[in-house]
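Quick heads-up: structures coming right below.
What follows draws every value from the coordinates through simple rules; no lab data is involved. Computed from a predicted structure; not experimentally measured. Cβ atoms are built from the backbone, for glycine too; each structure is taken alone.
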Structure P
Amino acid sequence: MLKLNGKDIYLATLEREHCKKMWDDFEYDFEAMTEPLNIGHSHENADKWFDEIQDVQGNKHIRLGVFLLDGTVIGDVALQDIEWKNRCCTIGLGISRIKDRCKGYGTEAVKLILEYGFNNIGLERISANTLEQNKATQRVLEKLGFTLEGIEREAVYFAGRKWDRLNYAILREEFNRRITVKRRDIMLERCIMIFPEFSNMEVIDEIRERYDPLASHVRPHITLVFPFKSSIDSIQLKKHLEEVLASVNSFPLVLKGITQVNSFGNYLFLNIEKGKEEIVEIHRNLYTGILEQYFPQWLKKESYDPHMTVGKVESEEKYKTAIEKTREVTDVFETIVNKISVEIIDDNEDSMIEMEIGLK
């Protein structure tokens with residue numbers, strides 16, 4: 001789980017129940033109206049909002065919950081509409097209850113996600129906008145070093161009148177120069193994988209749903225770099241991958257036959273019939289440079305044998321049954337590998353794609 005620790009609050013990945021609580025708790029301040037009233041705060045819409053978050057998380061948006069130190073969720077903050085090519089985005093913040101506003105929580109949340117955006121994922125510019133009457137947000141932005149770049153006159157109509165929209169922005173060098181930031185090493189757990197797509201993927205999905213406890217957490221995959229925790233930022237990691245993969249062409253991948261492996265647990269592996277040499281070579285080259293120190297100790301004693309895990313069964317009796325059932329699987333799975341993915345793994349073993357590097 002991505003977690004950014006502050007003094008009075010922390011930011012962390014949102015779960016479905018957090019979204020429902022925020023919508024349950026939301027209070028509209030009629031005495032200090034800062035945005036049009038949203039009347040859609042129902043449990044059904046909270047579910048839809050959570051699903052929408054997951055659809056774009058790590059790609060177009062990075063949305064995190066704002067939590068008190070006792071674990072109570074009080075709002076959310078997001079890097080939105082991320083343009084990775086231009087290294088820029090907008091920022092959004094919401095605190096659910098009136099009693100939790102104007103206490104400094106919003107300022108700390110914005111500061112934490114600015115530091116993450118600028119110093120960990122390589123953004124160069126973050127913008128924000130607010131309405132003219134929202135003095136609290138203006139104070140937060142100006143305190144953190146944002147510059148007022150322009151005013152859209154009478155841009156928004158609500159509460160019976162037109163309001164100006166104020167557009168702010170801050171650059172990476174401005175944030176790091178003007179704000180005294182005690183850099184925290186944000187440790188992320190990552191894994192580098194191939195996520196193949198097959199026309200008969202439903203066969204694999206059915207097997208994993210029955211025998212693989214991680215089926216609901218991560219898609220079918222082949223691991224190239226095993227899970228590792230580091231404070232390597234996204235720019236460094238992307239540069240390393242692009243250098244390693246610069247001369248690697250897309251290649252055919254064929255999987256067939258399920259093998260039992262019980263030397264370190266009761267596993268079921270889907271075997272690679274074609275594409276193994278290419279995968280081994282990519283694996284070997286990825287574990288160089290900045291990733292060399294994360295080469296697993298256990299792998300130094302064994303040779304890397306790429307495969308797709310489709311089952312891990314604790315009970316010996318259930319394992320025997322799984323072996324018998326999967327022997328009946330004769331399907332051939334064919335595709336072309338044309339990209340390599342980096343995922344971030346949270347405390348619940350859920351994964352979020354951080355980046356994808358295409359092959360030639």
Structure Q
Amino acid sequence: MKRTLYRLCTGLACAALLGALAAAPAAAPATVHAAAYLQSVYVDGLDTDMLNAQGRTTYLFSYSGSVYMPADTAACWLGCGLNVDQSAGTAAFTTGGQVSFPEAPRLSQEDGARLDRYFEQGAEVQPLAGFSVTVDGAPWTFSSGGTALYPFFVDGTLYIPLRAVGERMGKTVTWVPELTTEPHYKDELISIDTPPAAGQVQEMETYLDQMEAVYWQTDAKWQELMGAEDPEIPWVLSMMDEIEASLREMAAVPAPSSHYLDKYDFAGGVDGISSGYPVGGHHYLSDYRYLYQCMESGTMSYAAAKDAGLTDFSRSLIMEHARINDARNGLACLSAQLALDA
């Protein structure tokens with residue numbers, strides 16, 4: 001279920017959404033309302049889970065334009081040990097461990113009730129100006145646009161700014177808003193990535209150009225097939241062969257060396273369509289091939305094949321177009337963030 005909670009900035013202003021590193025002294029606000037932030041966070045293409053201090057699934061929280069993550073998950077990402085003493089007002093990260101990205105455990109009934117509460121009510125939190133966060137004994141402070149950000153607790157779990165964690169990992173942190181044009185399928189997301197090497201952004205742009213060129217060739221053939229009135233079966237089968245060959249050509253476009261586009265599911269989508277990968281849980285290519293065989297054997301006419309579901313294959317093509325559109329949007333946001341970070 002889509003739960004897009006914030007659209008506070010666009011283009012180059014997206015950096016403010018996540019909070020930044022290096023704080024300026026300021027008084028912490030009184031108790032504030034933090035909303036659950038349910039959008040996906042990817043690290044080098046991996047869709048991550050958030051775990052609280054008890055090792056249970058939790059949500060990100062957001063207030064005043066900054067997104068916060070559980071410190072326990074942050075410690076895993078950083079390869080750190082973590083000792084939090086809420087009563088003493090301290091949290092000590094200790095480096096030297098193994099970087100990991102924990103997976104969410106199976107939800108319990110208690111987990112579901114707690115997550116429902118977060119979703120429906122958010123949390124009333126107290127930003128802690130006097131709370132000390134250190135890494136190997138050195139202070140770790142947080143800010144966004146020169147305004148100090150402070151950690152807070154939700155049900156015993158410490159939360160710290162997400163952007164600060166990503167930047168301490170040495171990565172680029174990018175907010176990618178949901179596209180407002182169709183077709184698209186990705187919601188708003190946050191992407192934390194190893195900064196691309198020289199030429200990798202251009203490599204990704206070239207990849208998407210090649211994918212889109214083949215897509216439009218495929219779509220043109222599909223539209224010609226769907227627009228034909230009472231065509232001969234041999235011509236129909238020839239067109240269907242050409243369409244599937246185009247899909248295989250799309251799948252054969254060399255993938256870029258950066259993992260940034262992994263989140264758009266090209267490996268399981270474009271490549272997968274040519275091997276029967278399901279779209280929306282349905283194997284449209286399997287149906288496509290079955291109807292091909294029926295027409296080839298003479299047991300079904302073209303009109304009957306269309307009525308039996310051949311036209312539904314257009315959903316697969318639309319999904320490929322959506323992936324490309326979303327990937328272009330994400331790449332544009334990455335380029336904008338890289339310009340800000342330069």
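For the reader, a short list of remarks on this structure follows.
- Computed 3.6 for distance in nm of label points 7 Å out along Cα→Cβ at positions 200 and 232 - originating structure among P, Q: P
- Identity of the structure behind -8500 (criterion: helix-only ellipticity at 222 nm (-39500 (n - 2.57) for each DSSP H run of 4 or more, over all residues; to 500), calculated), options P, Q: P
- Identity of the structure behind 20 (criterion: relative contact order in percent (Cα under 8 Å, 6 or more apart), calculated), options P, Q: Q
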